[in-house]
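Since every read-out is calculated from the coordinates, none of them should be taken as a lab result. Note that the structure is predicted; figures quoted are calculated from it, not measured. Cβ atoms are built from the backbone, for glycine too; each structure is taken alone.
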Structure P
Amino acid sequence: MFEMAFNKTLPHFYKQSYHITDHTISLKTVETKTASVFNKISMVIDVPSYIKVAKKEFDYAIGFKSIKQYNGYYIDLNGYIEVEDYLKDRFSRSSRQLLRAGKQRLEICFNSSYRMYYGDIDKSLYDALFKRFFNMLKQRANEKGIENRNLKHWDLYTKDVYNMILNKQASLFVIYDSNKAINISLNMHLGKTVYLFITTYDIDYSKFRLGHTNWMLQLEWFIKNDIKIVDFSKGNIEYKKRWANNEYHFEYHFFYNKSNILNKLKVFWMVSILKLKQVLRNGNMNTYYYNFLDKLKPDRESFKKINYELIQQELPNKKENLVIISNDEFDEYSFLRRMVYNYLYLSKLHIDEVIVYKELSNEERFYIKSEKESFKIYFNKK
C-alpha cells in the first residue's frame, strides 16, 4: 500500500493493479524485468484485497503464496451525490445530530475555518503546517503513552509531500481556530482513490470531537471532487468501523523458486508464523505487546494528566491582585487551555466571552469569568 499510495509505483512482481469495484486500472508499470527470486524468498506486504494485481511473467517456475493479515476499512462513495446521503446510510438520526452539534459547537466557541490544500499551497505555509503537524502528533502520542511510527519518517514526508500537493498526488486538510491549525489530515491521492494517510489534532480541543468533524467535512469535499474510494488503511479502530461501509483485509504475497526445496520449506514456516500472529492479533495480544514495549523505552516522554475541578466562586475583592491572561499568553500557561476550552464547550460561550485571571500572590490560583458566572480552578494534587 505504501508503494502505491506514497510512491505511486508497484513492486517489481506486478505489471498492473485495478479496483475490484469498477475494474479501473490504478497503476501500470513500464518495467518488463522482474526481480530475481532464484535463490531467495521475496515478500510483498500490505496488498489490499479490494485491489487486484496482475503478476508479471517469469522465465522459470515461480512459487506464489498469499496469506491474509490485518483488517482494513474503506468507504465506497459510488452513487452518493451529497454527504448527507452517506451519513443517513451510516448513522442514526441522533448520531447525525451529534455530528452536526460537534461542528456547530466548535464554530460557537472559536473563530473556526476549514481548508483543503490540493494543487496549491504556499511553501512557507506548508513548512509551518508540517511543523505544527509534527508537534501535534508527538503531543497526542505522549498523551496516549505510545510511539507514533510516522514521526520516524517525518523528514521523508516533509521533503516529498509539498510537490505531491502541487501535483494533486496528495492533499492536506486543516481545521483552524483563527490562524492556528488544530486538526490536520494528510491524504494520498491515486486516481479516484484517497488514502487517509496521517491525521491528528490538538489535544486541548479533545472535547470538541474534531475527528468526526474532520471526516464529515472531508467526505463532503471527496464527493464534490468525484472521489470514489476513501481508504482508512490499517487499524481496528472503532471510528473507522463507524465511518466505513466496507471491510477488507491486507494480504502478504510470497514469491520463491519452486524448484528450491529449502525455500519451499522456509515459506511454509513463514506462513505458519504469520497465521499464528494473526490468531494472537485477533485476540488483541498485539496491543498489549506494543504497549509493553513502549513502556520499556526510557526516552519516551511522559504525559502528566492534570486533575482539576471548577468551583463556582466570585473573584477576590482585591482586583489589583488579579492579572488577566490573554489568549496570546496561553503558550506560557498551556496547562490551562484544555480547562478553559472544556468550559467553553459546556457553557456554549465564545473564547472572547470569557476572561482568565491569575492571582499575583498565589501562582497556582486561577479564575475563569464570563458575563454570568465565575469559577476558581481547583487543582487536585492527589
Structure Q
Amino acid sequence: MTLPLIIAEGTPTEIGVSYGRQAAELIAGNFADYLVKFQDTGGHDPAEVTRLGEEFRATTHRHTPRIAAMLDGVAEGSGLPVGDIYALNARTELMVPPITECTGVAVLPEHTASGHTLLGQNWDWYPSQSPFTLVLATRDERGHEVLALAEAGMLAKAGLNSHGVGVGVNLLTSDRDGAPGGVPYHVLIRAVLDARHGIAGSLGVCSLPRSASINLLVGVAGGTAVDLELTPGLTGRVLPQAGILTHANHFVSGIDVRDRFYDLGGGSSLFRDFRLRQVLETAAAERRVTDKDVMAALQDHLGFPHAICRHVNHEDPQELWSLTASSVVMDLDERRMLVTSGPPCENPYQTIDLSDVFGSARPDSGF
C-alpha cells in the first residue's frame, strides 16, 4: 500500500484550501478518530475540543501567521470548523498519550557513501490512525517547497524542504507541559520546514512559545544536524557523535525538567536510540552509510514487539497498542523521501523526489 500524495500550490490560504478539498474525507476520518482519543485520554468532549482549538488558533495567528493562514484554508476546504482543524494540530496538547512514539537518526555527509546528509525515523502511533496518513507537497507563492509525511489535516511530521533542511520528530513529556499560550506541537514542526533561510532560519523554532514538550531532529544538505529538546520555557541541545545523531522518547540533553517518560515505567525508549546508533556505527566509521543501511536499521527488531520497528503486542491492553505507522528515510541533498505505509519490515518504501513533484530547479542557496 502506498500513501496518498496531496499536492497544493499558491499562497498559504490557497495551499490550505486545496489541501482541505483534496483530503476532506481523510481529514474528517482523522478528526473523528481523535475525538475518541481526546475524550478517553484527555477528558475533552467535542465542544471543548473546538473551544481549545480556537485558543490554539489565536496563538498560531500571533506567532506563525503564514501557517495559520494555511490551517484556516484547510478548514475552509475540508468543511470542518476551524477550531477542529487547530485541535487536530494540537492533538498532543489535548491528549495524555499512554504510549511513546518514534526513533530518529541523522548521519552526517562525511560518514555516508554519497557524501549526502541522511535523515530517518520510524513514527510509532495508534493503529487506528494509519488509514489517515498521507504525504503533503506544497509550493508557495515565493517558490518555497515542502515535502512532508502528515496526518490528514496536519501540515507536517517528518519532512524536508527545497533548501535542503529536513526534520524528524519524537514525543517527549515533562513536568512543564500544559502551559497556556503555546503554538501547537505540529505547527512547530511545520515552522522548521517553512523557514526559507536554511538550517539557521529553521532553528528559530526555539523562540516560539510551547504548551507541550517536543523533540526536533533537524539536518541540512551537505552539512550538519542538531537535536532540539523543547519544553515550555526551556531548550536542550544534542549534537552528533562520530557522525551519527539518534533520539527516542526520553530527555538526554540534561535540561532541568522532570521526564514523565519514567512515569510510564521505562520501556523501549531507553535502548532504541542507542540501538539505532549501534546498528549503523560500523558503516559510519567506514564512511559508507547508504539510505539502504538506514532503512535496514529502522527494521531492527531487538526487543520485539517494542523495538525500533514496532508491532502491536496483543498481550497489552488495547489502549496501549501501537505500531510503526510509517518509516521515513530522507536524502536531504537529493531532496528525496522514501516512506512506508506501516512497519518497514512488511511494507516497501515508496520514493518521492521533491523536484519530480513540481518539476522545478532547486534553489542554489540557503544552506
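Using Kirkwood radius over Cα pairs in Å for the comparison, can you identify which of P, Q gives the largest number?
Values: P: 24.1; Q: 20.0.
If we compare Kirkwood radius over Cα pairs in Å over P, Q, the biggest value is for P.
Assign the value 318, calculated as volume of the Cα convex hull per residue in Å³, for residues 219-330 alone, to the correct structure from P, Q.
Details: P: 318; Q: 127.
Checking each candidate, the match is P.
From P, Q, which structure was Kirkwood radius over Cα pairs in Å, for residues 155-258 alone = 13.7 calculated on?
Values: P: 15.5; Q: 13.7.
Going label by label, the one that fits is Q.
The value 19 for relative contact order in percent (Cα under 8 Å, 6 or more apart) was derived from one model only; which of P, Q is it?
Details: P: 23; Q: 19.
The correct label is Q.
Thinking only about mean count of other Cβ atoms within 10 Å over residues 131-138, which of P, Q has the largest value? If you can, show how the numbers build up before the last one.
On the way: P: 17.2; Q: 23.2.
Greatest value across P, Q: structure Q.
Taking distance in nm of label points 7 Å out along Cα→Cβ at positions 43 and 275 as the quantity of interest, name the structure among P, Q where it is greatest. Walk me through the numbers before you get to the answer.
Numbers: P: 1.5; Q: 3.5.
Result for distance in nm of label points 7 Å out along Cα→Cβ at positions 43 and 275 over P, Q: largest is Q.
Can you spot which of P, Q the value 4.6 was calculated from, given it is distance in nm of label points 7 Å out along Cα→Cβ at positions 11 and 283? Display every interim value, and only then the final one.
On the way: P: 2.8; Q: 4.6.
Working through the options, I get structure Q.
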